[in-house]
Structures are given as C-alpha cells and as structure tokens.
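Structures follow.
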Structure P
Amino acid sequence: MAKKKRKKKSRRYSTRRFKITVALLALASLFLFYVGATLIYYTFDFSRKLDERLRGERQERPAWVFSRPLELHKGQRISTQEVVAHLNALRYQNKDSLEEPGTFQVSGHDVNLHLRRPSPAGGYASGATVQVSFQDKWVAHIRTLPGGAALDRIKLEPVPVTPLFGEDRVKSRWAPLNEVPEHLVQAIVATEDRRFFDHTGLDPLGIMRAAFEDLRVQEVRQGGSTLTQQLVKNYFLTPERTLRRKLLEAFLAIILESRATKQEILELYMNDVYLGQRGSFAINGVGQGSRILFDKDVRNLTLEESALIAALIRSPNRASPFRHPERTKERRDIVLNQMARFGFIDEGDARSASTRPVRVAHATVDTGEAPYFIDVLRRELVSRYSPEALERQNLKVLSTLDYNLQKAARLAVAEGLEEIKRKLPKGEGNENIQAALIVLDPQNGDVLSLVGGRSYGSSQFNRAVDAHRQPGSAFKPFVFLAAFERSFDQKRSSSDASPEVFTPATLVKDEPTSFRHGNRTWTPKNYTRRFEGTVTYRQALSRSLNVATAKVGQSIGFDRVVSLWESLGTSSQIEPYPSLVLGTFEVSPMELATAYAVIANGGSRVEPRFFTSIRDTEDRTVDAPRSARHRIVHRESAFLVTDLMRSVIDEGTGREIRARGFKAPAAGKTGTTDDTRDAWFVGFVPDFLAVVWVGYDDNRRLGLTGSQAALPIWTRFMKSAVAGRDKLDFDPPPGITYARIDPASGLLATVACPNARNEVFITGTEPTKTCALH
C-alpha cells in the first residue's frame, strides 16, 4: 500500500511539472513570436521610413536665397579679403591653376580669377580670366589675363546668401561628399569612428577601446557610438537617455547600414552634424560650418581648419572658438595627433598644423546672411507658398538684396552706434540703443539692403518693418510737396489770371504763432528756440523751421496734406490738425522709405519688393512679381522737393554730411521728434535712397537730433555705397525752369542783390517782378 501511494504521488507531481513546462514553453513561444513579429514589423517600418528620409534628404532641399549678381568696378570700396569672401560664397575654388572656370588665386594685392558664364544648357561655362588689383581697400585696376587689357567692371553670378530656415531656426547648406576635402573626412573618421569603413553599424571593439582610453586619460575623449549610430540618433530618435532608445539606436544603425552605402551615410552625417549656435540659429553641417567659422567654401578648407571642425563635433558650444579659443586649439591639436596616429597624415604635417593659431572669421549670421532681410522675405514667401514647398522643393529665390550694400549697411550701423554711445552720458543703458537702416531702389521698389537692429543674435525684432515711431521733422518734405501740387490744382480750376501758386521762392514768416484746432491751441517753437523772420520755402525746409512749415500747411489746408499722405499707401492714420506737419503720428521705417520713394523717383508710388523671381530645379521661372508704379504727384513737384532737400545737405540741418567728406549729389532730410525720442535721416542719390532710424525700444528719450544720431550712420553707408559709381546728377524733367532770384524778396534778382541765387520753378510759376529791396 505504501508503494502504491508513493507512485501515485509521484505521478501527480510529474503531471503538474508537465503542465507548468508546457505553459512556460507556450509563453516563451508567444513571447518569441511577439518579439519576432515586432522585429519584422519594425524592420519593414523603419526600412520604409529610412528609405523615405534618405530619398528625401538626397532629393529635397530648402529654398535658397540669392542676392543680386555681384559687380566689381574700378574705384569700388572693397578689400581683397572681402572679394575672396565673395568668391567663397560663390563657391569658387582656390587653386594653383586657373584652367577651370570657377577658380581663383590670391597673389599679394591681386586676385586672379577664371570667371563663370551662364551657358544656354543651364549651369555655367568658361568665361574670361581676369586680374583684380587692390590698393588699400579700393579696386585699383581690372585687367584681362593674359594681355592686360583694362576693364571698367566685371559681373559675377548671383551670390547664394542662405537657405530659408524653418521654424526650428536651423542653418545648413548641402555639401556633396565629392566636394568635401579628404582631410576633413579623415579628421572626422579619426576622432569619431576610426573603424567606420569596417563595421556594420555597431562596433563593440570601438566601444571597449573608447572606454579604456577615456579611463586611461581620465577624460571623455572618444565616444562609443559609431557615425551610423550618431546619424540615426540625430535623424530619428529623441535625445532621451534610456535603454530602449539605445537599443533602437543600435537596431536602426544596422538597418541603415543595409539600406545605404558608407559614402551615403558619411555624406548624410557630415551635412547633419551639429556644430554649435550662432545667435538664434543652430549651425548644422560642415558646409554651413565652414562658412560661419572661416567665411570659406568647404572645398577651400586647410588641414588645421578641417581638424577644428572635427574637434567641435564632440562639444560644439563648450569648445566654441568664438568664446574659448584656447580650449578649441587644444582639442584641434588632439584631432591632428589622432590623424597622425592612425596614419591619415604625416607626423610632420600634424606638428606643423598644430603650430598655427586658431583663426576664425569674427562673423555671425548677421554678417553675410542679412537675417533681418531674410525674415521679411520669408514672411512674404510664406504668404505665397506653403512652408513645405519652401523647405523641400529646392526653389531658387532671386532676391533684391545687394550683397555689397548689405555689408556696407551692417558696418555703418555697427560703427555708427558705437559713435553714438560715446555721445551719450555713461551708465544709462547706452548698450541698448538701437538702429534700423533700409536701402531702397525708388524706381522699382527693390529693397537692396535692410538692417533691423544692432544684433540679430541679441534681438530678432525687426525695427525696419515692425517698429512704428514718430517721423518728426522727416515728414516736412511732404507738406511742401502738397503745396507744390496745389499749383497744378490752381491752374486747372482757377480762371484768375494770377492764381495762387507756391514755389521754392515763396515767402513765409517764421515768427511766434498759435494755431487753433477745435478747442485746442498749439504754439510750436523751433528746435533752436529762435525765429528766422521772413524766409523762403527753401530756407524753411533746409533749416527745418517748425513754425514756417506749419504756416505752409495752414496756407494749403491741413486736409490736403492728409490726403497726399494717404495716397502714398502708408498704414498710419492721421487727422488734419496743425501739429501733424511735425510728424506727430507713427510710421515704420519701411513705410517712410516707401513714401520718400515717391519724391525720389519723380512722383510714382512703388511697393517694396524683396525678390524678383523664383525658379525651380530646371531653372524655370515659377513666380515673378511685377513692379507696379502708380502716379501720385507730378514729376515737377517731386523734383522741386528733391531740389529743396539738396539744400538740407548743402547748407541746412544736414550740412554735417559734407563736413564728413561725402561729396556726391544727394538730397536728404533730418528728422527729430519734439521730445528727441527718435532720430531720423532720410536721403537719396540718383541710384537709391536710404532711411536711418535711431532710438530705444522702450521709447525713452534719446536726447540726440537726427543730425547727431542718424546722419552719421547714413553718411558712413553712403560714402561706401557710392564709391566708384558714376557721378550721376538729378536731371530736371520737362516743365522745369530756372530763374535767378533774391531770397529776401522771392523776386527776380538784380545786379544789386547781394545774395542772389538760381532757383527752380515749375514752368509758368517763376516770378515776373523784379526785386525792389536792393
């Protein structure tokens, strides 16, 4: 009986074990099936996503913005270094031989280059070989090579400025692997993944070697992740540090290695790698990095420059050469030693490169990429196209930006603000003073240059288009424009043989006066706190006399001034009250520039334009906004105001311009608000006009006039901008007559008049009586 019981108990125990074993096997099978199915699903899913991403990365590019074609001419104010920077921007190669188009050499004060020329089949063909010689910072000569035939100017291609960035504010430019220097590839492989060409996505030996090396030197110098893993992490995964993410990273790296060649992976990596922050932008890829760090095309990098870029990958912000040059040099030299250690370069070359100092361009995104301009351009393009189209369809945007004028404008603002800071009392937040500068072609509205503040990295608020401030005295020319226009109205409507007309010689009394509007009384004063007595319209504007200008507005009717201003297309709403003649309403610098374009171009309104055409990958035009002109005032009236504004510069409130050495024909007007919160200068030459505003963002008192704050910036810019250009003058249109008058009487001068001058008139409005005062 005892034996039977023991056998029965044993059988019960075995059955239970069997059931447990079966259950465990079933669970294991289910688990393995789930894991297998999951792996199969993720393999196909990730393979599909990888293919889509890789195909998109190879084929889709963000829209690129190009500036106007670069033109070099004799007498132009530009240095050798600036021209070399331009050539790098145009992706010219620095070579010993000039056999190929798109190559250049630097020899002392000469730059020799083999020009590209557009070919009928698209792209560029061989052009002339020329030599550009420099003296100080001026173009001294341009000659053909060989032969030495003198040329007045040469024209290069449109300058690629920047890709349009997305909401992530990432700056990158694609660099094909075959255009990347071999020593840059070697530097990256030597420091980031020495066994890159041998492993299949994961490198266990590399992980162990890196860990041992880091422990040996007590510093993290080598990472365990392969280039493939780093690319996967940056492309597809979040930056979280979890086991799941590391496993996915390894899994995807293996899939990526099976779907792409080593060269394709390397190309994607080098165009995606993060190289630090400049201002508000992230800099990705060796192409963009070489431009920001060295102001060079990636193909022109030297060995030590390539090593520096590779050194930044591990810790781009901690080792930033802009903030930590000593640390950068130390890490760069480690890269050079690694390259020599693994046989990529000779030890002698490594030692030689290590002795060279770290030299980087003292540039930000502000310098060459016109970020404030690009912001406005992007805003306009987004209103026409979807963000996806701008970021993926590889469009070519031919902008209105003039590369040379933009650099001159940026430099003028930077230097001008430093000069202003020296004029202000210390310790009152002078570092916060801001400025905006807009350069406009008044004939077609093309925006040639735009600076929206002192530093884009510090503030992306675009004061050139988004700030609305009182124009102050800069509004006065439009009061006189309305007065001259009334002469035409009088001619059309009056049967009087002597209709009331207004001319530059018309007299007005500058004396204490009170103006009533409704129940309010306004008693203006001049900035100098003195009155000039009887003056001509020319003197009233050139000296910026407040009372005299208010009387001009009163003579023609303040509603007429309002009507004219509204016809210019500005957004500011103004009422016909007397003080409006002193610009007591608000307007943006762009709106003021657009209004002044009517005067500068002879009486027509033009809309600001930021691009001339958009082209697709086949170089076909897909969009080309037309430059429409709408006649607002007569050419004669506009010319009269232009001529009065020339007196502002030659003898009035803007005469400091001449004292600063600017000699070209120009017309302009200072602008100062009554409480000196805003300082303006608006002026133009026959080719273009420029508007400068200076003030504080918080609208506190500046304490400087337009001639003290804005005029120096305008003059700095113009001296550089017009250097070497043809000295054009303001040609009068038909219907203009000159007469010699006496300013004291406004009548025709006699030989006895001591201060007689030639005055300009709309034909038929010139005086017929002779001065009887002398």
Structure Q
Amino acid sequence: MLRHINYGVRGLLRTPGFAITALVTMALGIGANVAMFSVLNAALLRPLPYRDPQRVVQIWETKKLLRSDRITVAAANYQNWHDENHVFDGMAFVKGAVFHWLRSGEAKTVQGLSVSADFFQLLGAPPELGRTFTPDEEKDGANRVVVLSHRFWESELGRDHRIVGHGIGLDDGDYTVVGVMPVDFYFPEFGRKWDLWTPIALTPGERTSRDAHVGGVVARLREGVTLHQAQVEMDRIAARLEQEFPSTNAGAGVRLVPIEEQAAGTIRSTLAVLLGAVGLVLLISCSNVASLLLVRSTARRKEIGIRIALGARRRDLLLQLLMESLVLATLGGAAGVFAASALIPILKLIPTNIPRLDQIAIDARVLVFSIVVTLLCGVLFGLAPAFGLSQKDIARHLRGTGKGSPDTGDRRGSLALRALAVTEIALAFILFVGAALLVESLYHVLSVDPGFRSESVLTARISLPEKRYQLPEKRLEFQNRVLESVRLLPQVSAAGLTTNLPIGGQSWSTYFSIESRPLSVGEVLASEQRLVSPGYFEAMGIPLLSGRFFRYQDLAAGPPLAVINDVLAKRFFPAENPIGHRVKWGRPDDRDYPVWFTIVGVVGSVRHRSLESPNSPELYMCSGQMTGELAPAEFSIVARSQGSLTPLAGALRSAIAGIDSQVPVTDFRTMVQVLSRSLAPREFNLFLFGAFAGLALILACVGTYGVIAYSTALRSREIGIRVALGSDKGGIVRLVVSQGMRLTAIGIAFGLAGSWFLTRLLSSLLYGIGAYSSAALVSAVLAVSAATLFASYIPARHAASIDPAVALRSD
C-alpha cells in the first residue's frame, strides 16, 4: 500500500496540470462543505454546555385568544408551576435587565439577565472562575452580586483574574463579582448575548401579577420523565389556574420546548437546505475529477497493458488505481480544510440569525466529517476509471489508437464523460433555480411598503438608570427634556420617542377594550400596542389618514390620547368613525389598567415585526401621559434630518449629555440600517446559495469544456475529412457546439425534475412567490445555456482551425 501511495504521488508530480486542476476542484467542493458543516455543527450539533442538556426545557405560556403559542410568563403563574409540579427536578425564572456601567467617564449599557439563584445549578453549568449564586442572594438588598460572561470579562476587564471578589459599578452602586462563566456558555433566552447575570429580585407587584408577562422559565426534567408526561402535568396545572383566575388566565396554556430546539430557533430547516445545496456542489466536484481521471486513463492504457502482460493481478491494479484516487482526494481534502478555515472568519462577520455563530470552528467533529467526505470522494470519483483500466484486455490496452480513431474503450469513456457532464449541468441548474427563487423572493420583500419613510432618519436607544429614575415623574421629565432638546437642533426637522422601533423590534400584543361595547363570554379584542411621543409619526413619515397626530400641548393637560392604525379601524369600527371613541388596556372591568384613552387619529399601518409579517391592528398611546409603572424607562429617539446624518449622532449625544451625562446613548442606527438588518437572514441565505450556484455553474462549464475537448480530439480525423471536402469553419463550430448544447438540453431536462424537490425544501425561505416561478426557471435556463455555450465554443474554435493534412496523417 505504501508503494501504491508513493507511485500515486509521483504520478501527480509528473502531471502537474492535471494535479493542480483536480486539487483546486476538490478543494473548492470539500472546503465549501466543511465550512457549511462547521456552521451546522456550531448551531445545531454541538451540545449545549449543560449537564444532560436533553433534559432541559424552556416553558412558555400560550394564549388561544391571541393566537400565540409562545409568550413570556407571569411571575405568579410561575410560582404555581414551581410549587405544584411533580415532573421537574428544578425550575428557574429569568428576566431581562438593562444595567448601566460608568467607566472612564462614559456610560455604557450592559445587557443582563436576572435569574433564580439555582439557575446555573439547574443547567449544570459551572463557572470558569469563582462561583455562582446562593439561595440567600435571591432577596432584595442581598442580590447585588454578579456573574460575568466570558466575553464581557475579556473585552471590558482584560481577563483580570483578580476581579472575583471585587466590585464593579452598575446602576449607581457596586455589584460584587462572584464568578465568570466559560467562553462556550450560551443561553438562548430572548435571542440575545448576555454580558452578565444577577440574582432575580421581583417587585411585590410582579410577584402577584398574572397579567404582567415579564420573564421566561427554564426547567430540568426528572430522571425517567418524558416531555409528553411533563406537558400533561403542566396542562393540568394551567387548567386549574384558568378556572381559579378566569380574568387573567382565560385561554392560557403552557408549552414545553426542549432547550436545544429553543436554541436552534427557526434556523434548522435553513441550514439543512444550505447543507444539501453545498452537497450538490461536492457531487459536481467529484464528477469533474472523475472526468479528468477518465481522460487521463486514456494516456495510461499502454502502461496498464504492459502491467497486465507481465502478470499483474486485477485486484492489485484496482487497489493501486483506487489508492491514487485516494491520494488525490486526501490532498484535495487537506486543501479544502485549509480553505474552510480561511472562509470561517468571513462567515462570522455576516449578520444573520444563526445561533452561536461566534463559536464556529474546525473541531474534532468537523475534522471527522472532512475525513469521511474526503474518503467518499476518493472512492466515488476513482471507482469508474479504476474498473475501466483494470479490465484484462491486453490487446486493447497495448493497441496504439491513433488520434481520431476511437476504439470501443474510447467510446465507452466518451459515453461516461457525457453522462458526467449531464449530471454536472443538471445539478448546477437545480442550484441556479434555487438561487433565482431566493433573488426573486428578496425582490418581493424589498417591494413591501414598510409604512414609513426610512431615508434621513437616525435612531438611538436610551435606558434610564433604575435607581436615579425610579419615580415615574422623573422619567417623564427626562423624556420631555430630551424631546425638547432634540427638536431644537438646527439639522432636525422632526423628532419623537418610541418604546419599540419598527421592523424587528419587540412586539407587544395584548387585550384592549372599546368603551360602551360589551364583550361576550370568552370574547377578547387584541392589538399590538406601543407608546410614542408627539413628533414620532412626523419623524417616521407615517401617513395620517384621518384626525390628528399627538401634539406637544397634549403633554401638559387633558385626557389621555390614543392613535390607531387603519387595520384596527377597519376591523373594529367598520361602519363608523373611530375618532372620539375611547379605548383601554385589558377588559372593560380590568382594574389594573383603569385609564381610558380617547382616539384622536388614524394612521397607516407599519410593519413592526418584519417586512414579511402581515399588518396587524395597532394601538399607539401618548408616552408622555403615562403614569406609574407605565412610564417607560427605555425608549428610542427618532430624528429626521434636513441634511447629512453623519454629524447628527454627535449632536444627539451632546444634547442628552447636557441633560444627564451618566445616561448612556447607544445603538445609533439609521432606519435604512434597521431595514437592512431585518433582511440579514435572507441576504445570508442568498449569499451562500448564490455562491454555491455560481461555483456549481463554473465547475459545470469546466466539465462541459473537458467533455467537448476530449470528444473533439477523438473526432479529429472526421473533422479533417469534413474540412478537406469543403466544410467551412462556421459549419465545424456549429457541429461541435451542437454537441455541447445537446448535453445541456438533457442536463436541463433532468434538472427541471430535480428542481421540483429542491423548491419544496426552499418553500419556507420564500416570500411572495410559489415553489415554482417561471422567471426563476427561465433565468436558470438562460444562465446555464449561456455558460455551457461558452464552454463549448472554445473547443469548437480549436476544432475549426484543425489542419486537414495533420488530422489525416496516420499514427
């Protein structure tokens, strides 16, 4: 075997042109597959860094009346779940929190997660440094301890090992650092990257409320308890709570989701489609290399014939030829792994919704995958040439086959080459159809009216420190001062505040009531609700359809006001003017939200969830009129500029610093960037699929060129006779090109059948089009035909220049 390997290496060195072409082809195919598998491995296959992660679940509330199967949990309901279940070893409550860190005179916003004290023990995730929380620290006043993420510890604290036991300033006070989590620790709650964790300390109102859905729940199944058994138990508890608290728990249920499924999100099907696409690229690469080996085998017939004549056994010949293919595949696989390692940093920079993208790496599982793929490729593209050459037909192998006089073996090889070329064209066509569908889908998404004018709008996020802005009056005063300062900036034509930006922002969907409109038993009215200030609609360019916008004079006195969108107006006021009607949160008799808001305007609908999501009923309340806990502590500034947006960010920061320099202003983005970020997952899919389709088309062109060039070389005598009898160059070109186009037509026919299966897999990634699109099919036919026409034309030009005297000369 070592002799076979040595001979294979020397054979590659003797034919550098063949070796380089084959290695580059294999490196592209294997490298793309290894890179794509590394993404799949990080996002889906690599187990979460917990003890027995398959027993960890997240628990969500469901609301039949809101048609929602996954909403956050009310703390009082969690307490009942925790106390009454018999199927979990533990259950923890988690709640998002924003902290403010003042460092070097600059205030920064830090994303935190407040968790039950046994949160880390429940997950089975020990810290890298220090410890996690103790039960005594889950009390108000004793909860000023913090566990840091590895990323925060590394980027902000310079990996200071002495930080454990020392304090860091958060929210106008010191929090003692008790631990640092490992670099691979990941918790998928709310889809964010957390900087730190603190023990949870719910307010008395949150602990008793069943209407305020403020957090999430994570639990560990007991040994031997199945997910179905746990679901049945939780359904029983939810049914009892629905009977006991009908005003808040009507139609409320429970949904258990395995933590690994929660972490994967909706990306599982997308990655499966992309991995299948890159697998087709690998098949094309193997077909290309097999074509090269078939052509190379013609030149080795005399060598193999001499070996057979000298007594070589077929088994030994087959083994040697397979080992040469495996040597080629191994070198190509090594080059592919190197190419994948260079591609992975680029993939990490692409904005997308793939979880744990920062943890993509060439680990042991990826290396095993690359080795398996390499061996399969070596066998796949080396098998047919090896069997062909190892046949014990001494006469055929030793016979000198003159150029242009193909024997039976030549015809078999030519037929095999044509079959491989048809396969490559069909696979490239399938991938191109998929890429064309994604392009068309993206075009439809970009054609959607978002409901606002995104140009010349700058946004920034403000989060008020809890301690200094605990009183609602201080929060409202700060907001009014910010609004006044930003409005007075010379480059600002309109400015406003909102709790939720459109497109990808959090959506708050809840019940509401209309005055003097009683509800039947079990009936609810639902809408998405937001708090916005005067000037917001003007700054966003949201059209007014009737009535008026909020005014700055409304902040001083007067009844609380509301603005609705046209969807809510048409659905709940189909035959009357909604202006002047009063609405409120919750049901009419809900005492938690007793304030009625008077509708003063109707505006156009805005795509708040995403461009793909349908318009929903929307209810806007005037944020400056909110009292108590409803006065927002987090909001976004929206400013429309009369000129360039570049200097506006500094002006906004200076204006807010003049009010309170310790309030951080973060996440400066234009609305154009907000729109672009919402399209990032689609652009990621299109980028990869388009790259695979382009690579497949290039490889198919190379394969078609090889087949036509080889076939032309075999037909050189025939072509010489045609030229000698008076055939012009145009006729020769048409003759050769027609051969390539026949292969193309057959490949496209097979590709049409194959694309039927692919487009069904792509259906979840499409928007505005069906699984089949005539535009996508036509563009794929034109692209593949044009590419193969070019690939056929090059050898056709060469054939047309053949000298008849040379072609007719016998070997």
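A short reminder: the numbers here are calculations on the coordinates, not readings from a lab. It should be emphasised that the depicted structure is a prediction, and the values quoted were computed from it without experimental measurement. Cβ atoms are built from the backbone, for glycine too; each structure is taken alone.
Matching task: -13000 is the computed value of helix-only ellipticity at 222 nm (-39500 (n - 2.57) for each DSSP H run of 4 or more, over all residues; to 500). Pick the structure from P, Q. Mind dumping the intermediate values first?
Numbers: P: -13000; Q: -16500.
It traces back to P.
Any idea which of P, Q comes out highest on relative contact order in percent (Cα under 8 Å, 6 or more apart)? Please list the in-between numbers first.
Working: P: 11; Q: 17.
Largest value of relative contact order in percent (Cα under 8 Å, 6 or more apart): Q.
Work out which structure the value 1.27 belongs to, where Cα Rg over 2.2 N^0.38 Å was derived from one of P, Q.
Numbers: P: 1.27; Q: 1.21.
The read-out comes from structure P.
Identify the structure, out of P, Q, from whose coordinates distance in nm of label points 7 Å out along Cα→Cβ at positions 246 and 510 was calculated to give 8.0. Spell out each step's value before the answer.
Values: P: 8.0; Q: 2.3.
Label of the originating structure: P.
If you work out distance in nm of label points 7 Å out along Cα→Cβ at positions 422 and 694 for P, Q, which one comes out largest? If you can, show how the numbers build up before the last one.
Numbers: P: 1.2; Q: 3.1.
For this comparison of distance in nm of label points 7 Å out along Cα→Cβ at positions 422 and 694, the top structure is Q.
When FRET efficiency 1/(1 + (r/R0)^6) of positions 430 and 462 (r between Cβ atoms, R0 = 41 Å, to 0.05) is computed for each of P, Q, which one produces 1.00? Intermediate values should be presented prior to the final figure.
Details: P: 1.00; Q: 0.25.
Here the read-out was taken from P.
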